[in-house]
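What follows is a set of structures to go through.
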Structure I
Amino acid sequence: MFNISAKSSELTKRLEQFMAEHIYPNEPSHAQQLSEAVNRFVPLPLTETLKAEARKQGLWNLFVPEEHKEYSLHGGLSFSDYAPLAELMGRVLWSAEVFNCSAPDTGNMEVFMNFATPEQKAQWLEPLLAGEIRSSYAMTEPQVASSDATNIEMDIRRDGGSWVLNGHKWFITGAMNERTKIFIVMGKTDAKNADRHKQQSQVLVPTDTPGITLVRPLTTLGYDDAPVGHAEVIFENVRVPLENMLLGEGRGFEIAQSRLAPGRMHHCMRLIGSAQRSLELACARVNSRSTFGKPLSKHQSVREDIARCFSEIEMARLLVLKTCFSIDTHGVMQSVDMIAATKTTIPLLVQNVIDRCMQMHGAGGLSADYFMAEAFNYARWCRQADGPDQVHQMALGKMVINRYTAAE
């Protein structure tokens, strides 16, 4: 079932070599450049150098799906073929940007591929594919429970030849980044529509449009995720042309569903890499430290935790691959049950794996001396991102109950 193509295997080997030669050795330099930056949300010189090298080596836009192969150097990859590549990138959290495969840009580029007009693609998709600009997806709002996307209150109304936007957004990934030039904004154009799923629309808003205020960068468990970051943003009488509408009025919920499903899978793929690296570090750690007269690796409780981590990572990887196989074989909409199961299982499972590995590192595991604390933060916020686990579990539970009681 899980046969990886020759193309994916070859790219995986090349990516492993690139990581070994250019990413792992530069982790200290990346941290130093970020700590010394006057503005933490500007592109780092190291990242720009590595991006040029990755592009030269053809390790670029690896996320592009097969149905949009015209945008890929490799003819596009299936979900199953991309999974091992994303897992490798997840071993160093900032590395995905080096290959132009980082969130939220990958999801936004797929939105443009699927729904944008030729003019919109020329203006925004092409520079995104080239890595010249970045983008944000503005959906979540502080004043409503955004886990129910129909609650979104951003007001988008027509005024002459313009759409006028008024609203308050937060946790907008990438909004703080100096290179971010375009927002994809979700709001309501028809709040009184009887169909709650047709009240929303999505509009393209250049970041230099008057009326946009970046209120502040936000943190998750103390991490600001610079230089990408997450921001609180206010839109006050922001005007954009009517042609900046994506797909059409009332199609916003449809776009959101299409965009978020692949993004959930990409996060889960990367989280497998974070967990795998944490396990490898933990094994090295327990073999190098001794307590009570013997190496940590010979303590029963340590061995049990290592065994549990190994087993859970293998289960997680298999779940991701099975879901990828379903998407590749049947499509996204026919795989929503597996996507929901993956989204609600992997971040929590990985969070627990990393937590055990942090514990084996003692106080150092909580520090920035190792990557695990930041990876733990990544796993934790993934339980909220793209819809909190409880919403997906509620929907999945309903599907499963209906499936097994349909014949009654």
Structure II
Amino acid sequence: MQTLFKPALLPTLLALAFSGSAAAAGFQLQNQNASGTSVAFAGAAAVAEDASTIYFNPAGMTYLPLGHSLTVGGTVIHRSVKFENTGTTPMPVINPLTGAPTGAFHPRGSNGGNGGGAGLAPALYYSYAVSPELRLGLGFSVTYGSETEYDPDFAGRFSGLYTSIHQMNLNPSVAYKVNDLLSLGFGLNFAKSEIEFRQNAPFVGAPLGVLQGDDTAWGWNAGAMLQFTPQTRVGVSYRSRIEFDLKGTQTVAAPININRSITASLTTPDTFSLALSHQLDSRWELLADATWNGWSSLQALEPMIAGTSTRATAPLRYNFKDTMRYGLGAKYQYDERWNLRAGVAYDQTPVPDEASRTMTVPDADRFWLAFGARYQLNKTTSLDFGYAHIFFNDVSTARKVTNTGETATLQTVRGDFKTHANLVSMQLNYNF
């Protein structure tokens, strides 16, 4: 009775941890500050202009003023995700008693409306200069956060109807200035992930299934900054993988009446960034970066029935590939108070092909166009404003919904995705 339902529902819950976000390819939420939004995060690992350097490169704390440095802000992310059906096959109605098709089919359904929406990504960073050489810091931010919700009659509702993920990260850090050339930084990452997924089961009446899960886990990050000349700084940074052991529940409405515990292991990818900051003259600063993301660590997820070594469903196959991100930006010191900024970036998707593109990860290669400014209120306080528009390539999906043994395809969801996003960021910086 439960066999045909498992492959469609439980793996997609786990896919929440990789649901497409507006800010970075795959599922990463890159928007940790407004100062970065204004330049499309170009050169983020080499900038070190406020306490948000804790996230991008903790070594940058040694470039902050003596005393206390506080940065608090947030980014409103509005994402539009529209699906157009191009030949989705009908889903057969499954008899819950026999697990066999009844000969009838569920209604094919609609395009699902706009699957995107708006959300807020807050961030707070604090750094303290123990001495001119030694700095301590603490960061708190949402590193992954996205929500996708389609209309109830969505044609892909048996593959994914609603997803939500909130992953918060606490990042205590330390940095040390070795000499005028080299600064080093290290941080720990304590992450908590909470996820929810809803979709319809292919049984009589298409009952709604809901899965919820959460876990906490540890990771680390490290970085170095090299001040080759007074004008030229290079930053390198690395963030480790974080391994989660999700624990949660699976419930399905009547007449199926499933209510049980589930577990699954998943690993977020590691990242490595090389960045440059170069001061052309007293007014112009150029920024650039290249960032590698180790998405190939995610090939498939294998959910298990809690407390057993029995696979709960067929593996959910992503077949992700490693990706690169490239950014280029500039800052212009207009006068004593205003610093104007702009930037562009190109971000690859880890989704390798149409068959691997899910309803909850309609991801695509994207291009950033961003601008903003920093306004110096006084010697100790400044405000950042940033705006970015993200252009996604139009992509298609040909996602199969299979039975547990992956021996039969129940449905193939075929369609085109059109996606874009707008980001608006604000940030307060205070040194005391």
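A few points about this structure:
- For 27, 51, 20, 3 (P(r) over Cα pairs in 20 Å bins from 0, in percent, calculated) the corresponding structure among I, II: II
- Source structure (of I, II) for helix-only ellipticity at 222 nm (-39500 (n - 2.57) for each DSSP H run of 4 or more, over all residues; to 500), computed value -15000: I
- Entry that produces 15 once relative contact order in percent (Cα under 8 Å, 6 or more apart) is calculated, selected from I, II: I
- Comparison of I, II - label where FRET efficiency 1/(1 + (r/R0)^6) of positions 99 and 371 (r between Cβ atoms, R0 = 41 Å, to 0.05) is highest: I
We did not get these values from a lab; they are worked out from the coordinates using the rules stated. Not measured: the values here are computed from a predicted model. Cβ atoms are built from the backbone, for glycine too; each structure is taken alone.
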